[in-house]
Structure 1
Amino acid sequence: MTNSAKALTAQQQAFVNSVLGLQPKIAVFDCDGTLWEGDAGEGFMRWSMREGVVPAEVIARMQARHAQYKAGAVTEHDMCAEMVTMYAGLKVEALEAAARQYFASLIRPNIYPEMFEVVARLMDGGCAVWLVSSTNEWVVREGARHFGVSPERVIAACARITGATVTGDILRVPTDEGKAEAIRTIILPGHPQARVDVAVGNSIHDAAMLGAADYAIAINPTAALEQLASEAGWQQYRPAKP
């Protein structure tokens, strides 16, 4: 039985009910650390290097760049972009297959069961659920498939595709203000309302997105987001480890 099938505790059900009680028409969720525990973007990068999905020279370059990122010399935006363009020259079909394998083995067991439940119940009630993430689109779309979210409602880091092959030209990295921009330019134009009803995220890189919603929820917030959420009066919830 997967995490998503487990019976919820009273605390978990209370959280689900608190979100359902808002009766949102549009809800936007971050993914890593929000719907599931851990960073699926970084995890897929490391997994794909171990599995030989990319050549040795790419592995060496990305290891060096990630070390620079951890040292603060590479921005969040640029690191997330490079974790997409590192696959330049590979076929989309191969990356989709890799994402399916990776997600099934390493991410699906770490889904927060109450987050699975709240997404399912929102959609059952007619809410338009969107996933907005700076992780690559292959992994996020696989997550969306598991949650039952339409791939058309996924906004993730992506590169230009030419002839079914990934290129080195980045198209979008939804992080920080880029997440709020995605709401304004992609999500809201299809709806007759000025703001999304609910936004859910876990890190300071979700702050602009949370601020673009009528109701914000910080899930297992990082220290910086916890401080901001406390100051802004946003709901905070800490799911237990799956």
Structure 2
Amino acid sequence: MIPFPRRTSENDMEIFPAVDVLGGGVVRLLRGDYGAVTRYGDSVEEQVSAWREAGARWVHVVDLDGARRGRSDPNLWRKVAGRGVSVQAGGGIRTVEDVESALECGVDRVMMGTSAVWSPEILEQAAALGSPDRVMAAVDVRDGRAGGEGWLDEGRRFEQVVEGALGAGVTKFLVTAVLRDGAMSGPDLELLDRVRSLAPDAELLAAGGIADMDDLRSLAVRGIDGAVIGRALYEGAIDLSRALAEFSC
């Protein structure tokens, strides 16, 4: 697993190309809506390999089917692991056993959203399995509330979720602005600033709305540690190799 770099300049920011998986294919949802799906490919393995060949050190893989049904698919983790790139995986990972299974399949880091919202004690137990670097709290925010269960529940105030995860010993957060996700409307800088104020020493990844290189620059200047990019890569608005050359140290 490649660790987060220590920031030595405002351009030090890890880039995470996204591979969202639904029905066995590579897709993007619009604003977390399972009824608004764009399909970009039929082979998850080929997409992971393509991002690796473009220079990615990490890929961000989400099992959307798993997120919706509440149970991830170990076969998906086996498909994406061991391809020469570190894997950050989420979607349906809700128990310590799910974490153990994903790590045993070769995943390098797991993301837990539902547990972060409703069961921070599970986050704490998961982090105790090994290095805290391998467990991340996924904070998916819509209208001020962080949702779980595939974004289908009412969620809780995101401030409560961040504070609960910090209390569980989590040091890494993925913050997604759900209403911007897949919309290429720019990242929610106000939300990210608020999370940073709550967790000043945590490592923050931003997702949702990233549309161009200027968006990435605005995140880097704010000290964001990583950026997850989806639709902008698939639509050609951002060239992955160029982004990696500018931001990855």
Structure 3
Amino acid sequence: MAVGALVYLRKKWYNIAMKRTVYADGRALVYELERKPVKNLNLRVKPDGTVYVSAHNRVDVAKIDEFVLSKANFIFNARARLGKSVSRNAFTEKFCDGEVLQLFGEKKVLRVCCGQPSVTVTDREIVLTVRDVTDDTSKRNVIDKWLRARFEETATALCKMIFPVFSRYGVSFPQIKFRKMCSRWGSCNPSRKIVTFNYALVSAPLDCIEYVAVHEFCHFLHPDHSAAFYACLMAVLPDWKRRKKLLNATCSAFC
């Protein structure tokens, strides 16, 4: 084989990255390992929370795992700092252990564990359990399903709570729908008696979700954004401007 071909194959082999998982105090820690012609073990926590490690091909993987475990506290602290500095929607691109998610306006640390698929929530954490902690698709499917169910339950309860205010004007309880939207928090179809909410609101404080619900219900009485509409909104929710400002400041709705 020509020398040039050998150099090419060696470079190609070095650039192959793999995912590995270690466990620090029962918490899964996934990292990306890339083999490179470097002298030392190098570790970096990327802005999205991904842990990247580079090592020479002669370094045994057991030694690399041990190195990553020795940096566990640094990794978890770095992810916590990233969560504080970056506003994240609960429906995020990746679900890494230590990532900070916003659920109904409250920041919670995500813990990823291995086991029967489930999601539980505590005062400070969301615990995501999946069979394979390296499978991003599986993690997304499990937590997305849970987040959607929690939001649908919460939004529907808020609609039932505010409905009596509008029922006295002859408004019947609408069909409540949910979907991802790229330009609105919610929508109302008065003729078909449908109110639709953006799933991204799962990150918003409950006061803000209530504001969106009242806003859409007011459209059953005033389909446009006329002065009469805003008078109705003000009568039902006098602090709607504060809630709207808080909503736009605390989470992102758009694709």
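Only the coordinates and a few stated rules stand behind these numbers; no lab work does. Since we're looking at a predicted model, the values are computed, not measured. Cβ atoms are built from the backbone, for glycine too; each structure is taken alone.
Annotations for the structure displayed:
- Taking volume of the Cα convex hull per residue in Å³ as the criterion, the largest value within structures 1, 2, 3 is that of 3.
- Among candidates 1, 2, 3, the computation of relative contact order in percent (Cα under 8 Å, 6 or more apart) that gave 21 used structure 2.
- Origin of the derived value 15.2, 57 (Rg and Dmax of the Cα atoms in Å, for residues 71-166 alone; candidates 1, 2, 3): 3
- Highest-scoring label, criterion being distance in nm of label points 7 Å out along Cα→Cβ at positions 31 and 215, among 1, 2, 3: 3
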